[in-house]
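S.K.: Scrolling down, you'll hit the structures one after another.
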Structure 1
Amino acid sequence: MREENKRENVREETDRADESIRAADLLFDNGFTRDAVAKLYYSLLYMVRAILLTKGLEPKSHEGALRLFGLHFVKQAVFEAKDSHLFSKLMKYRQEADYNPSYMFTPEDYIEFKKEVVIVIQKITTRLKEEGYLA
């Protein structure tokens, strides 16, 4: 992947992340907490994919994104293990939200998850700026 393509793909992923977190808030504000939690997960997935692109890594699955993030960023101490754990936890919750109709999330769950997601997104954004991928 050429550097110019990499930069464009990183921008596309970060734009998708921003759109997903805004959609999560709209869903939450309108009483769709389960769907809002799923959208929070996607906002984090897109940011993880953006940071992976900086190393030329393009995961083929959600699990692949988690593994590559752990291997190339957590194991290398660029990000903390808790960042990867949040991604893993939200991946599970997204599956519950999508496929288990009896699984419920409280408004407090969403608020806490969002705080955690925003922190990790800020960390990734800072790293992307430091590496010159974002202005």
Structure 2
Amino acid sequence: MKEAVHADRVQLTYASVLGIASTLGMILIAAGYVLYVFELLPSSASAADIAAHWHLRASELHHAVHVPSGWDWTGQLGRGDVLSYVSIIYLSASTIFCLAFIVPAFIREKDQIYTVITILQVCVLVFAATGIISGGH
């Protein structure tokens, strides 16, 4: 006889947020791809330029094609290639959103240890993603 497995409120919250975030992320990726490949918006570099230099390292590609690097993309949100890039950033950050949404569930359950651990995880991921603490690189 199989034993029934039930998810708790925290797991259901995480799964719900992940489902919404990943679905939206896939929609944004598809939209960014269409905008970039069909050149519906101006771009820093065409898809043909990127394909021609695909063999280069990222640092060499930035010198050859002049695409935004680091946080330079924030000032160029009207460009097709940048919007495609932003969709990848959004999807990568979905874990942070999920963790942030389960903090209130841990607080409601009065689970102080998991609350602190989850808040620390969010902080570490945000610091790593933003490059605030880059270790000199």
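S.K.: With percent of Cα pairs over 28 Å apart computed per structure, which member of 1, 2 shows the largest figure? Could the numbers behind the result be given before it?
M.R.: Numbers: 1: 15; 2: 37.
Answer by largest value of percent of Cα pairs over 28 Å apart: 2.
S.K.: Given 1.7 as the derived value for distance in nm of label points 7 Å out along Cα→Cβ at positions 87 and 119, which of the supplied structures 1, 2 does it correspond to?
M.R.: 1
S.K.: Here's a follow-up. Just checking, which of 1, 2 has the largest value of distance in nm of label points 7 Å out along Cα→Cβ at positions 15 and 47? Before the final figure, lay out the partial values.
M.R.: Numbers: 1: 1.9; 2: 3.7.
Between 1, 2, the highest calculated value is found for 2.
S.K.: Mean count of other Cβ atoms within 10 Å over residues 95-102 computed as 17.9: which structure among 1, 2?
M.R.: The correct label is 2.
S.K.: Where does the value 83 come from, among 1, 2, when volume of the Cα convex hull per residue in Å³, for residues 63-102 alone is the thing being computed?
M.R.: Matching structure: 2.
S.K.: Name the one structure among 1, 2 that mean count of other Cβ atoms within 10 Å over residues 7-14 of 14.0 was derived from.
M.R.: For mean count of other Cβ atoms within 10 Å over residues 7-14, the value 14.0 is produced by structure 2.
S.K.: If you work out mean count of other Cβ atoms within 10 Å over residues 39-46 for 1, 2, which one comes out largest?
M.R.: Numbers: 1: 24.4; 2: 15.6.
Largest value of mean count of other Cβ atoms within 10 Å over residues 39-46: 1.
S.K.: helix-only ellipticity at 222 nm (-39500 (n - 2.57) for each DSSP H run of 4 or more, over all residues; to 500) computed as -25000: which structure among 1, 2? Don't skip to the end; give the middle numbers.
M.R.: Working: 1: -25000; 2: -21500.
Considering all the candidates, the number was obtained from 1.
No lab work stands behind these numbers, since they all come straight from the coordinates. Source: prediction; values computed, not measured. Cβ atoms are built from the backbone, for glycine too; each structure is taken alone.
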